[in-house]
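Rule-based calculations on the coordinates, nothing more; no lab input. Nothing here was measured: the structure is a model prediction, and the numbers come from that model. Cβ atoms are built from the backbone, for glycine too; each structure is taken alone.
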Structure P
Amino acid sequence: MTPSFWRDRHVFVTGATGFLGSWLTQALVDDGARVTILYRDIVPQSLLAHSGYLEKVTIVRGALEDYPTIERALGEYEIDTVFHVGAQAIVEIANRNPLSTFETNIKGTWNVLEACRRTPTIKRIIVASSDKAYGIHETLPYDEAAPLQGRFPYDVSKTAADLIAQSYYHTYKLPVAITRCGNFFGGGDLNFNRIVPSAIRSLLYNEPPVIRSNGKFRRDYLYIEDAARAYLTLAEKMNDAAIHGHAFNFSTESPKTVLEMVDAVIVVMKSAQQPTILNTATHEIPDQYLSATKAKGLLNWRPRFSFEEAQKITVAWDKTFFSL
């Protein structure tokens, strides 16, 4: 993490009002970058708006499906670095609405990459893939050499976006790198389909947290500030062209079951509630977790926050938010 690296650098962020995008944009602004964001929907409770950082960035109105708008933004604002983190990111929504998910996640990715290819000022592009891009594997943890074989709508959309990003590197030598992370958690997550904000909200209302699966699914959980800094670290390392075209897993390498994650929230909140397990989740992969050996070795990246610290910070943030 090198704040001087970002001073006065022209950066474009897609998905900036989302969970990761909000934290990433805040970090870039704090480090002195001149940030331009692609802004589709007005979300007054988003972290970016709630924190006041929306007033500190340049806003381009448009969607990932709108290619001319993206190309215009990159050119007019002389963009140097692109963080493409915009996506339809909820598995359950993807199962209900696969076409809109494919449009956003796949077409949106090729639009961003093609606009970057046609913009001469671009020096580095980070594309957000996912652990879901790997699909189902018997051997875990995933490393970056594992085949990408998503089957369900969200997983397929990330597999496709990941492969498209690789194609632009191999065909055009576009300076792109790919991130593959597990589940994020932290303050500011308003997607209550996700287990951590859903559990915290339920407990604040003195209600039992609801688990859609059987509670035994194992996942990576990465604290959102560590995730945002992982993205910045990767971008900073891309002055080395040997990094271009590579994918990197970011993980604490300490997977937890959904039930373990909810139990940890219950402990932090000192609640007597117990979770309700519905066991109704479908089209989800039972176990997914990542090896971060490559990121640790090539990027010298490590998470800064312990799991316990991150849980306490997350609960404190949400308590403040829901008290407003």
Structure Q
Amino acid sequence: MEKHELSSAVIGVGKMGKHHARILSQTEGVRLVAVCDPSEEAARSVAKERNCKSYSDYRKMLSEEKPDLVIIATPTSSHAEIALACIEAGSNVMVEKPIAAEIEDAEKMVARAKEKGKILMVGHVERFNPAVIALKRIVDSGEIGEPLSIISRRVGVYPPRIKDASVVVDLAVHDIDLMNYFFGREPDSIVCNGGRSILEDRADYAEIFMVYGKATGIVQANWITPIKVRALVVTGSRGYAEIDYIFQKLKVVKPASTLPSDYSNFEEFVKAFSKAEETLIDIPKAEPLALEISHFVESVRNKTAPLTDGKAGLSALSLAKKAEKQIN
């Protein structure tokens, strides 16, 4: 049976919005009808490239085009206002992370989407990274035992385009969401230490410690490291796994056999662990953003809750705000 074509639009065609427009224009069963940006020149440029209409006023675009789904890739401070307008206009919405600048705004977005029967998805794109998908499958299968510790590093240089959020709310929120995803719940407690190294108005480095029962989640995020690192490691009761988000690599390490609990000396201990089996998991490479948008489209088409729904986005934002408040 042929799929009904869905009309779509993108609001905000900066660095991320251009990619959203590109993918939507190439997605089967979806027609990109318009892009919108306060910069008429930017909107026209992307519209010409993607063969759609351009607008500088998103309310006018919503009124004239009535898109089935809209992706919002504007500055964080504008997410709530635009998302609520889209929902009121009858559109399903995917908004880039974080869901909103303030918890109260995020709550309004979640509530209104539910009232109107519309899909609200948040762009926590790392959940759609093929390496993360494969690792989640391994963790859930019990292959490396019970996860006891998850440590993530998300560091690099400061992106000048981010002007309205701290490193915790803009960057660490990715990993806070992933910790909840892997552990299957919110943490019992969260502690954060960080500060301002380069920026004067916002925190640009932070370390976050979260407790999930007897397990822990640790996040290092900053905009002061001269190289870009995106990595996550999971220590389980029967193994260890690590991923590189950028290169979509996953390595799993497990004991070659059941190890004795007691050792007569350190040499025996080292020999036992030197026999561990290391496996590089073969992962078909794919663009996480394309997988994310495809998931959004199918959620709209099938009227099913997306993996990263509004509640997940609200949870990640709430925890990020708790962490941020602890930075002096």
Checklist entry - Comparing mean count of other Cβ atoms within 10 Å over residues 94-101 across structures P, Q, which is largest? => result Q
Checklist entry - When Cα extents along the principal axes in Å is calculated, the result is 58, 45, 38; to which of the structures P, Q does this value belong? => result P
Next on the checklist: Comparing P, Q, where is FRET efficiency 1/(1 + (r/R0)^6) of positions 54 and 278 (r between Cβ atoms, R0 = 30 Å, to 0.05) highest?
Outcome noted: P
